[in-house]
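S.K.: Just below sit the structures, each encoded as C-alpha cells.
Any read-out appearing in this document is the output of simple, stated calculations on the displayed coordinates, not a laboratory observation. Note that the coordinates shown come from a computational prediction; the quantities given were computed from them, not determined experimentally. Cβ atoms are built from the backbone, for glycine too; each structure is taken alone.
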Structure P
C-alpha cells in the first residue's frame with residue numbers, strides 16, 4: 001500500500017530541514033493565512049491557532065492529503081515578539097532579552113479533511129539568555145543575520161552561544177517544528193516513522 005500524501009504547509013527553510021530528518025516524501029505548499037493576533041489572544045493560543053489555520057488552508061485544496069501546519073511565537077513578559085525583519089529590530093530584541101528568560105511556543109497540527117482526522121501539540125521552550133553587551137549582540141547579528149527568526153537568533157547555529165540554558169521537552173521545537181510530537185502523530189496517521 002503506498003504511503004499517504006504528505007504536505008508541509010510552510011515555506012520555512014528551517015521547517016523543511018527539520019522535516020527532512022524523518023525521511024518521508026512530502027510536498028511544500030505555502031499557506032495563505034492571516035497571522036494577525038486577535039485582541040487578547042495569548043502567545044500560546046496564537047501559535048496553536050495559526051498552526052491549525054495553516055494546515056487547514058492547505059488541506060482545503062488537498063482534502064485527502066495529510067497536511068502539517070506549524071507556528072512559533074516568542075514571548076517576553078506575556079508580550080508576543082515578532083520576527084525582527086531587520087538589523088535594528090533584532091538588536092533591540094536581543095538587548096531586551098539580555099539576562100532574561102524568553103518563552104517560545106511552538107505548535108504543530110497534522111490534519112486531513114477526507115476522511116477527517118486531526119492531531120495537534122504545543123511545546124513550550126524556555127530560553128535563558130546570558131547578559132549580552134552591545135558588542136556581543138553586534139558581532140552575533142553581523143554573523144548570522146537572523147532577521148526571519150522569532151527572538152532574533154538561530155539556536156541551531158551561533159545563536160546557541162547567547163544562552164545560559166534551554167528548557168524543553170523537544171529541542172527541535174525551538175527551531176520551529178517539534179519533531180518528537182510530529183513523529184508520534186505521523187505514526188498514528190499510518191506513516192512508517194522509525
Structure Q
C-alpha cells in the first residue's frame with residue numbers, strides 16, 4: 001500500500017471516530033412516561049408518625065447523553081391536582097389554600113441548571129424549584145437507575161432525592177399555627193422513567 005493511500009485511510013478512520021464521538025456527546029431527549037414517573041413526599045404528623053403521600057403522573061423531559069459521567073438536564077412538572085394520599089378528603093385539603101393552593105398555583109416545577117458528578121451515573125444536581133408560587137434554588141441527589149429496552153424503544157430511569165423546608169416556600173400551616181401540627185421538613189423521593197429519542201442528525 002502506498003503511503004498516500006495509507007494516510008488517506010488513516011484520515012478517514014480518524015474523521016469517522018471523531019464523528020462517532022461527537023454523536024455520543026450530543027444529548028438525547030428523554031420524554032417522561034407519566035405512568036412510571038412519580039414524586040413521593042414524607043412529612044411528620046403531630047410530632048409522631050412519618051406520613052407519606054405522592055404526586056402521580058409527572059411530566060417533562062430529561063436531556064442526557066446516556067454517558068455515565070455526563071450530567072442530565074431535568075425539566076419536570078407535577079400537577080397539584082394529582083396529589084394522592086389515599087384519602088379524598090385529605091387530597092382536597094392539600095389542594096386548598098392552607099397548602100398547595102391548586103387554584104392559584106396549579107403546578108410544581110423543577111428545572112436544573114448545572115450538576116457535579118459524584119460517581120458514574122450519580123450527580124448532585126442544582127436547579128430551581130417552583131412551589132406555591134415561590135422559586136428557590138435547591139440541590140438534588142440524582143442517580144440514573146438504568147437504561148433498558150421497552151416495546152416502543154429505549155428507556156432510561158432516574159431516582160432523585162431532596163429535603164426542603166416548606167415554610168421557605170410560604171407553606172406555613174401547621175408550623176406556626178396550629179403549632180407543630182405538621183413538620184416543616186419534607187423529604188421528596190422522585191422516580192422518573194422516560195422514552196429515549198436519539199439526537200437528530
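S.K.: I have 3.6 for distance in nm of label points 7 Å out along Cα→Cβ at positions 161 and 177, calculated from one of the structures P, Q. Which structure is it?
M.R.: It was calculated from structure Q.
S.K.: Comparing P, Q, where is distance in nm of label points 7 Å out along Cα→Cβ at positions 65 and 97 highest?
M.R.: Answer by largest value of distance in nm of label points 7 Å out along Cα→Cβ at positions 65 and 97: Q.
S.K.: Of the structures labelled P, Q, one was used to calculate helix-only ellipticity at 222 nm (-39500 (n - 2.57) for each DSSP H run of 4 or more, over all residues; to 500), giving -9500. Name it.
M.R.: P
S.K.: Matching task: 1.05 is the computed value of Cα Rg over 2.2 N^0.38 Å. Pick the structure from P, Q.
M.R.: Matching structure: P.
S.K.: Kindly point out which one of P, Q the value 3.2 was derived from, the read-out being distance in nm of label points 7 Å out along Cα→Cβ at positions 33 and 49.
M.R.: Matching structure: Q.
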